[in-house]
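Take a look at these structures.
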Structure 1
Amino acid sequence: MKSVTETPKPRRRAEWVLWIGLGLVSATLLLLLLLAQLLRSQANAAKPLPVLGQVADFTLTNQDGRTVSLADLRGHVWVTDIIFTRCTGPCLRMTGLMRQLQEALPPGNQAKFVTLTTDPEYDTPAVLKTRANQFNADPSRWLFLTGTKKQIAEVAVNSLKLTAVPKEPDKQETPADLFIHSTQFVVVDKQAQMRGFFDTAGEGVDPTKTKSDILNAVRRLEKER
């Protein structure tokens, strides 16, 4: 009967040492990769947000019928978008997100929220007041602004680079399908400089991440002079 040849113990020990060594090398490489990602994230966080343009002076009317100008927003970080109250598309969702931002920042916070209308002939201060109340807007922090078509175009389109275009009647899917407008939120700093554009709708957009990114931008800009 033939005897079974066993692997010498020193050889087995060498194999175990080799595998342990490979494991340690892999773990070290993984830790180095994670450290590099952490350092990159910290570097990006420390890097100032880019200046993307300057908001020009404007004068509009808020939901309480009071005149609001750019001077009223200087010294504050503010978040803005453009909607219209007859909208049956993304507008309610956008206004809901603005409410979440208001709720996420405590009442003592100096940030402001600005909702522009692309339908000023219909969206009078009274109409905007109703919409503001529906979303529990704090009038000292959240402004719903209207004006003439020209005034709205100057601030929304020319300054903030948002889209606000009347829809051709033959392309309107419903009676309320009146405008093509941006679904982006714009974050503006204390010097009325645009510092970030954030998509709130579209393929691949995560509303939770969008909210987090906007809040992060606001908090970073509040630390600037």
Structure 2
Amino acid sequence: MVGEGGGRAALDVGCGTGRQSIPLALLGWRVTAVDINDGHLERIRARAERQKVPLDVERCDMRALAVRYHGVYDLVVCCLTLDHLLTDGEIGRALHGMWTALRPGGQCYLRLDDLEHLLRSRPRYAFREERRVPHGRVIRLEDWEYQGENHVVCRTVFLHEDDRRPGNRWHTDVFSYRRRALRRADLCELLGAAGFEEIELLPQDIPGGYYEVLARRPEPPESTG
């Protein structure tokens, strides 16, 4: 999507464990990876060191980007993270921070889970995978609880079978988090309010998967004086 970096600067917001940061760095981008989760930051540092990838890793809340980064990046990416903010005000602050971090003419790339699709059909749960592991198997399910028209509680359920434990073979891990079902029209409106232009929804390959948006910080108008 972004191509070779050629030494240009990129900011990965909500970097997680480096799924975007490290490939960008390998493409020649000078990457700053930020997240609020200390565990993620430890893992991305270790992964970058192991792969010998140059990466600046910093702790920063996406709602505070505007305080810290000012007009220094050619690209900002934020993947599968923005909808963890639950209100228009929080999302607007994050988008304004991304706009502030970009140089004039810089581009922002957003990827979000298509929770709007979930709101239309409102499924209760879905089977995701079953895989064999040493001494057993793991089954992964997803479960959704709908709260009004804008929020979804997402639960990922892992069922672990251990055949070394006769009579008590199964145990369960559940991870739960509340997310904003951010509709495309609402996101585009918030991007415009943050100052972005050339807002483009990219074609979606798989309905119900995720959707992608590009937007640009405009160049300042030319002086007529």
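Figures for the structure shown
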quantity: For helix-only ellipticity at 222 nm (-39500 (n - 2.57) for each DSSP H run of 4 or more, over all residues; to 500) computed as -12000, the structure of 1, 2 it came from; calculated: 1
quantity: Which of 1, 2 yields 24 [relative contact order in percent (Cα under 8 Å, 6 or more apart), calculated]; calculated: 1
quantity: With distance in nm of label points 7 Å out along Cα→Cβ at positions 30 and 78 derived as 5.0, matching label from 1, 2; calculated: 1
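FYI, it's all coordinate maths here, none of it is from the lab. Because the structure is a prediction, the values reported are computed rather than measured. Cβ atoms are built from the backbone, for glycine too; each structure is taken alone.
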